[in-house]
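Student: Each in structure tokens, the structures are laid out below.
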Structure P
Amino acid sequence: MERKTLSPDELFPRLREGDRVALGRAITLIESTRPADQGPASALINACLPFSGHSIRLGISGTPGAGKSTFIDAFGSMLTADGHSIAVLAIDPSSGVHHGSILGDKTRMDQLSRDPKAFIRPSPAGTTLGGVARKTRETIILCEAAGFTHILVETVGVGQSETAVQAMTDLFILLLIPGAGDELQGIKRGIVEMADLVIIHKADGERMSLARDAQMQYQRALHLFPERPSGQTVPVLLASSVERTGLKEVKDTIQASVHALQVNGYFASHRMEQAGFWFKESLMDQLATWVFTHFQADYKLLEAEVLEGKTSPFSAADLFMRKITGPRAD
């Protein structure tokens with residue numbers, strides 16, 4: 001039997017009551033690429049907007065094998081035990097090609113997947129980071145309107161996904177592991193510079209000595225970086241999700257950091273900057289879609305000339321822009 005499609009007017013009150021089925025359908029609606037769904041999706045997001053913005057948004061990234069999912073499971077379970085409700089979202093731009101790894105992640109989040117105060121949502125399948133990230137940003141609004149107090153956004157893919165996550169969260173948390181060779185090698189400086197909190201994960205058993213060494217190395221390295229726009233220093237903590245150690249310190253540090261950012265005004269200004277960033281990103285995305293839809297033949301013709309070496313990429317781009325906008329008075 002075909003499932004009835006609910007309108008935004010039907011979804012909104014159920015979503016506000018915390019109905020998980022309605023939330024899931026609402027997210028599916030905003031993830032849809034069907035032109036007919038764009039209007040209802042925008043209407044639903046606008047309805048939810050006044051009820052959003054009250055959660056703590058945390059970005060979670062880390063090196064391969066750092067145990068992001070295990071950490072989220074343990075840390076998230078601690079938050080729900082304290083009475084909070086959490087939504088776990090993932091950014092995985094590779095999912096359209098490899099079908100992603102979020103299913104495996106959900107099996108590693110054994111406690112949260114069964115916790116009535118937790119909601120885990122895979123990222124939409126897609127081959128471009130921009131579209132996936134924008135849908136995740138909109139999903140945050142829906143989850144906040146549904147009453148979740150903490151939103152955890154995990155980077156499943158690699159590359160620019162960390163930048164996208166930082167642009168939609170209040171604190172960016174970087175998980176690293178001890179004993180992976182030279183601790184300062186293989187980590188992009190830019191990713192470390194984005195971090196608001198560094199956690200040396202899997203700090204237990206025989207790795208404890210290596211974890212302390214890694215902690216000291218990163219503490220020293222972070223002192224060499226320019227002062228952060230927030231004015232805050234970056235703590236480097238030790239934690240083990242298996243032994244459940246260090247998690248309370250992580251929670252307390254996050255609470256203290258958020259409070260400090262709210263007091264100095266950076267919390268609000270940062271969110272305003274993020275809203276402006278996503279307006280621009282969304283506008284550029286829609287403009288690109290419109291242009292390539294309406295001028296596809298012209299694009300293909302110029303692309304062929306570029307590939308054949310008849311026209312330079314720069315000249316072709318200029319010609320394409322003139323085709324779109326008409327002759328310009330330079």
Structure Q
Amino acid sequence: MQPIIRLPVPTPYPVGPVNSYLINSRPYTLVDPGPNTEKARAALVEGLTRAGLRLEQIERIVITHGHSDHASLAGWVKSRSGAPILAHPYELAKLTGGYDVWRDVEPFLRAGGMPEKVLDYLRATVDPVPPMKLAPSDISPLEDGELLAAGDDWLEVLHLPGHSVGHVGLYGRGDFLAGDFLLPDITPNPVMEPDPGHGGKRSESLRQYLASLDRVAALDVRTVWPGHGEPFGGVTVLVDRIRKHHTRRLDHILSFFGEEWVTPYGITARVYPTLDDFNVFLGFSEVAGHLDLLKEQGRLVCRDDGGVLYLRRAPDMTAKAG
């Protein structure tokens with residue numbers, strides 16, 4: 001496999017630039033082209049030019065996940081290169097315009113006790129990047145364990161749900177193209193979305209993410225090529241740090257519970273009292289993922305009241321806290 005070339009691309013989001021990656025061997029492959037904005041298009045073309053390649057020479061586009069900062073430029077690249085777009089089937093709705101985040105997660109937000117005025121506030125948020133509307137025929141499915149040719153080598157497709165239900169990484173000879181699965185400075189958000197395998201249910205994103213961590217930790221990864229930030233090593237140390245972070249976060253969230261019944265939204269407002277804009281949803285996703293684990297561990301009990309979930313400390317936990 002020839003060198004992996006990082007091509008930073010600007011985004012209009014607080015996270016800053018996203019990394020697009022050129023796998024500089026035949027078939028020339030672009031991983032996560034970036035957001036569909038004029039600045040991103042210019043930066044991508046400039047980066048490819050510096051690498052000695054024209055946009056028209058791209059032969060394959062791989063999407064790690066369907067979030068707009070990573071994926072929405074794929075249609076533009078395809079229109080100029082003719083390259084096929086490869087993504088996990090679970091990301092198809094995001095890429096083809098069939099996914100409306102508020103429509104699809106609203107039942108979970110309501111069940112978590114989110115007030116109507118907050119739902120209205122979230123519905124009014126506008127993504128600065130135009131929605132993706134690729135044709136389903138434009139996308140070829142990537143399956144877990146599939147091997148993609150890269151020069152004389154291969155990249156293995158790893159389905160790593162947690163940040164997104166269809167998130168994939170690419171692994172080969174110690175290199176791991178990680179998308180948003182591993183980042184050097186932040187812990188990926190376990191974004192709330194429907195479970196594609198169980199209609200009407202919420203995906204337990206944090207549980208999935210932690211299971212995916214086990215899988216990556218078992219690989220011989222020498223260099224992580226993340227979706228944001230500089231490439232890095234030390235995966236074992238990072239995985240341990242992420243696990244400790246979530247252990248501390250579980251204890252922190254549990255500390256807001258007592259004998260009173262509280263909704264997930266009520267706890268989110270206590271844990272993150274100053275969130276605004278889209279961050280309200282991200283905070284709610286973070287808390288919901290940890291509540292799943294706290295319930296599984298028997299540290300919380302729950303009840304349903306008119307379709308809304310209420311939780312409190314398990315009786316033995318309340319006694320220990322006193």
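Every number here is computed from the coordinates shown, using simple stated rules; none is lab data. Worth saying up front: this structure is predicted, and the values here are computed from it rather than measured. Cβ atoms are built from the backbone, for glycine too; each structure is taken alone.
Student: State the single structure among P, Q that was used to calculate distance in nm of label points 7 Å out along Cα→Cβ at positions 269 and 301, giving 2.5.
Tutor: Derived from Q, not from the others.
Student: While we're looking at this one, here's another question. A value of 0.95 was derived for FRET efficiency 1/(1 + (r/R0)^6) of positions 213 and 229 (r between Cβ atoms, R0 = 30 Å, to 0.05); which structure in P, Q was it taken from?
Tutor: Q
Student: When helix-only ellipticity at 222 nm (-39500 (n - 2.57) for each DSSP H run of 4 or more, over all residues; to 500) is computed for each of P, Q, which one produces -17000?
Tutor: Derived from P, not from the others.
Student: To which of P, Q does the computed value 5, 23, 30, 22, 13, 6, 1, 0 (P(r) over Cα pairs in 10 Å bins from 0, in percent) belong?
Tutor: P
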